[in-house]
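The next part holds the structures, each set out as structure tokens.
Quick note: the coordinates plus some simple rules give every number you see, no bench work behind them. The structure presented is a predicted model; accordingly, all values stated were derived computationally and were not measured. Cβ atoms are built from the backbone, for glycine too; each structure is taken alone.
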Structure I
Amino acid sequence: MKLRTLGKNGPEISALGIGAMSFSEFYGPTTEENSFAILSAALDAGVTHIDTANVYGMGRSERAIGQFLKDNPGTREQFHIATKAAITKDENGDRCFKNSLEHLESELDKSLEKLGVDCVDLFYVHRRQADMPIEEVAGHMNVLKQKGKIKAIGLSEIAPYTLRRAATEAQIDAVQNEYSLATRLPEMGLIQACAEVGASLVAFSPVGRALLTDDPIPLERIPELAFLKVNPRFIEPNYSLNLAATDPLRAYAAELGVPTAALAIAWVLAQGEHIIAIPGTRSTGHFNELVTGANLDLTAEQLAKIEKILPVGWAYGDRYSVGQNVGPERYC
């Protein structure tokens, strides 16, 4: 497995990580046993990075990881664990974002308990609280680092200007954002800003929520999935148009003799040495396809062919609905 340095001076971790949102039934039914099988396969493949959050299944993802670590003594040292906090609800039960030290530390303490660990290797502010200066938020994260509860600092779904401001107050080791052949917004400044300040870009949904695989989610299953059934790219006629648009990528992957998901992962990792991909999966078979992609080196000719098949802006529909777009910072 290829290794990449997290941030400017961080540890070496696998270029491919596990996006553990899938441990919480976000994309369909799963079991703790399935999650355990994926974690075991990760150990065998040299995949060391696990990405979770307190809100994934309202703690279900963290608890599954914690139980695996408990059942398999010694595995904690083999994994680099990231989690997040900041998404919560106000007194009326409405979704909101809190970046205060008190809230972040309280939620972090709960995550540490679920995971069964003394500290996490990377802790993200999951969403920025718009009315709090990001410099102040970075200071809060530094406090948590000084207390020994976190080893590295991350921010999620932020704009390049926010990253640069935060980096004046703390070493930002990672920025998480959606990035794939289907979603290329980070190319409009975020990838560059990460390189500038010495942060890794951690790419979630690098296979386009299954669009960039050999087995896209069937249209009839979309209404069962709360996130996708209101997502513009998965609503008709956009979904059928997106399936048709990605068919040539599947054909090219078959021509190369590799899974389409592997080709999508290899493309993401080829966009910069500071990029780490964290796809999610509920099956070891799909996980093995993702590992294949992480170990695949694409030639300049192959990269150019992929760009021709899926040029910038090919996707039908926005990546988020209006409601889903509340929180992520927009900058282009």
Structure II
Amino acid sequence: MTLPSDQLTLAWSSLATSGDRGEGWRSIVISPAGAALVRAGLRFPAGAEAILVRFSASSLPTTVKLPEGGGFLIERASLEDGLTWVALTRRAAASLDLFAAMASDVAAALSSCPASDETKSLATLLGRVRAWQEFMRRGGEPLSAEAEIGLFGELLLLRAMLDEGLDASTACEGWRGPLRGLRDFELGTGGIEVKSTLSSLGFRAKVGSLEQLDDTERQPLFLVAVRLRQIQSGQSLPDAVEMLRDIVAGDSVAERLLAERLIASGYRDQHVDSYTRRFEVAQTRVLRVDQGFPRLTPYSVPHGVEHASYEIDIDKADAATLDLHCALSELKGI
């Protein structure tokens, strides 16, 4: 089921123009029969827009930490029925259009959760909200040209890992970059960082922190260098997204994780017209990051240096090259 944001807006408008406006909640069911119970709601006297999701007390103990958002509030709510509800509510200064898009996406995701599986409903609610938190932190605008290339490269690697036989839910769970992970992928005890470029001469790559290429705590560590070329017959970013959606279709966990990661990365289907460039892969290299790799780490800089971002030329790296299958085997992924 999909829930267009204008349908949710219509529900809020209906609630705002009917009945008593005394203090408290007014709401209406918007979820399909048999799915997790979701209501569109308004909280008066302010008339704040919200969606509310019902849980049993055992599924939502007080120890569960709910996310905190800039444009929205998520909290436990008390309705007259005495049941346990979680309310996702727009803050007064937040964009109604963006909140409606977020709330509609969350409600649609919950529509695939059976009412009997509250564990899945809670994971879906929290995962989706955290993904939207990251999306809003990035500004909510279409990806920059540089970010478009970066995401394209990460999706290429995700597709390649699935082709090598890595379990789809494991691969999507391991994709940590959109959630501000230190590295783009964390699998087993190690990780993979992906760098992409359109340059045909040299491969300058930005490293965001001293920890990103540090293998002290997670080993082994690999860097996948993806050189792209822009070509009319190539694949666009939306093409790459749709291909991965088709591959994981039928695996409900992988579908949920992929959707969350795409939102957190800053990708929205509403922005597809912004991504007109088409690419093909000119070269892909899997490099081992070890003692001889050009990098700065917390243990290789002078005492007192707490943070640094820097650039390396991957083409000048004296590093062992291996194929992806071997790297995934070392990571215990396959």
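In terms of distance in nm of label points 7 Å out along Cα→Cβ at positions 169 and 297, which of structures I, II is highest? Before the final figure, lay out each step's value.
Numbers: I: 4.3; II: 3.4.
With respect to distance in nm of label points 7 Å out along Cα→Cβ at positions 169 and 297, the highest-scoring structure among I, II is I.
As an exercise: distance in nm of label points 7 Å out along Cα→Cβ at positions 9 and 225, calculated from one structure in I, II, equals 4.8. Which structure is it? Write out the running numbers ahead of the final one.
Numbers: I: 4.2; II: 4.8.
The value was obtained from structure II.
Taking distance in nm of label points 7 Å out along Cα→Cβ at positions 153 and 185 as the criterion, the top-ranked structure out of I, II is I, with the highest value. Taking Rg/Rh (Cα atoms, Kirkwood Rh), for residues 161-200 alone as the criterion, the largest value within structures I, II is that of II. Looking at volume of the Cα convex hull per residue in Å³ for structures I, II, the greatest value goes to II. Please state which of the structures I, II yields 16 when relative contact order in percent (Cα under 8 Å, 6 or more apart) is computed from it. Source structure: II.
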